[in-house]
Structure I
Amino acid sequence: MTNDLLNLLNQRRTIYALGKDVALSDSEIVDLATDLIQATPSAFNSQTVRAVFLFGDKHDQLWDIVVKRLKSEVPTEAAYEKTKAKIASFKAAHGTILYFTETATVHQMEKDFALYADNFATWAEQAQGSSQLNVWTGLANNGIGASLQHYNPLIDDEVREAFNIPASWTLRAQMPFGSIEAPAGDKDTLSKDDQFKVLD
């Protein structure tokens, strides 16, 4: 038995201390991520995952949108100062990938395959998770750290307007990525006896 895939998955950790000193060029990062997303399976080959890559000023603009939008949501000024520091750590990264679900395709699949209509939204979410994990792992395999954030739907309208996002694309996650400036913390896992059953 080989453990190559397991070793790759274990490289993928949530990295919060991100910087801009990455070895790959922006075009190499885009090529890697797009290839990984296209290699990821989706139910009925529906291919509902979309992604937008933000670098430079566009990356900064996203996190400026987030921190401004959160001001009305955070209850106290002290809490908002902590929030600003957290968002600044994402802005310090090299870039961000925005993940979207193409909902027009989901709705078309619901019509075309009515027997399974109730499942396509769930299947689209599964394709999202698979794509995000594959990209995250691919970045880690190239020495690039990342985390996965979910400020949607609070920022959806502003993001759509700022980056000319089609109306049928629904924001599902934000992945800031960059150089690893500090390692991830310890990670706890359930005992296998609690998590799994083997029947024979």
Structure II
Amino acid sequence: MRRYIEEEGRTVEEALEKALQKGGVDKAEARFEVLYPGDQERPARVRLYLDAEELDIIESVTREFLEKLGTRGEIEIKPSKKGYYVNVTTRGYDSVLIGREGRTLEAFEHLLRLMIQRRKHDIDIELDVSHYRERKRQLLINKAKAVAKRVKETQREMRIDPLTAEERKIVREELRKDKSIRVFTIRRGGNIYLVVAPANRR
């Protein structure tokens, strides 16, 4: 399901008008964001959401969810592979929402998803707090790249510490871009490890 359209123009207004016409969305009801305001070197670029109701549901339910927890915060919503990425930033409550190693965040994500899907069943979200997951993902990618660099320098395979299934997926997607290495899994003592090896060694 396509949830947004991105268009370019000499100005934000021109880019938005092109998106509105392409998506058949009334300007009075449009929900959009400016991805780039435009300058002499690059055109303006906007993202127009095709279903403003979905954004309204996510925002209102998330605010209600935070209030039930006794806090308030800024809410950022943008498209993601799952559907929508929802990041909240609270006033002094972020660490409580995240919990140890993000476990509390995972539980809250599940609850918020259920609350949202009661309003509209086909909306899926990924909840984040102060971009904790984005930062963690980037650290994981940087670590994987460092391992890959070492493997290429030494021409020896290296094993990465145990990861969750989601983390293994992130690392695989990142390292598959490098054709000079290969990535596979092994099991040791009940754990699953990713192994990075030179592509020319079997």
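Every read-out reported here was derived from the displayed coordinates using simple, explicitly stated rules and does not represent laboratory data. Please read these numbers as outputs of a predicted model, since none were measured by experiment. Cβ atoms are built from the backbone, for glycine too; each structure is taken alone.
Things to note:
- Source structure (of I, II) for distance in nm of label points 7 Å out along Cα→Cβ at positions 67 and 155, computed value 6.6: II
- Label whose coordinates, when relative contact order in percent (Cα under 8 Å, 6 or more apart) is calculated, return 13 (choices I, II): II
- For Rg/Rh (Cα atoms, Kirkwood Rh) computed as 1.06, the structure of I, II it came from: II
- Which of I, II yields 1.00 [FRET efficiency 1/(1 + (r/R0)^6) of positions 83 and 115 (r between Cβ atoms, R0 = 35 Å, to 0.05), calculated]: II
- When FRET efficiency 1/(1 + (r/R0)^6) of positions 59 and 139 (r between Cβ atoms, R0 = 35 Å, to 0.05) is computed across structures I, II, the figure 1.00 traces back to I.
- Among I, II, which structure scores highest (criterion: mean count of other Cβ atoms within 10 Å over residues 3-10): II
- Entry that produces 5.2 once distance in nm of label points 7 Å out along Cα→Cβ at positions 27 and 171 is calculated, selected from I, II: II
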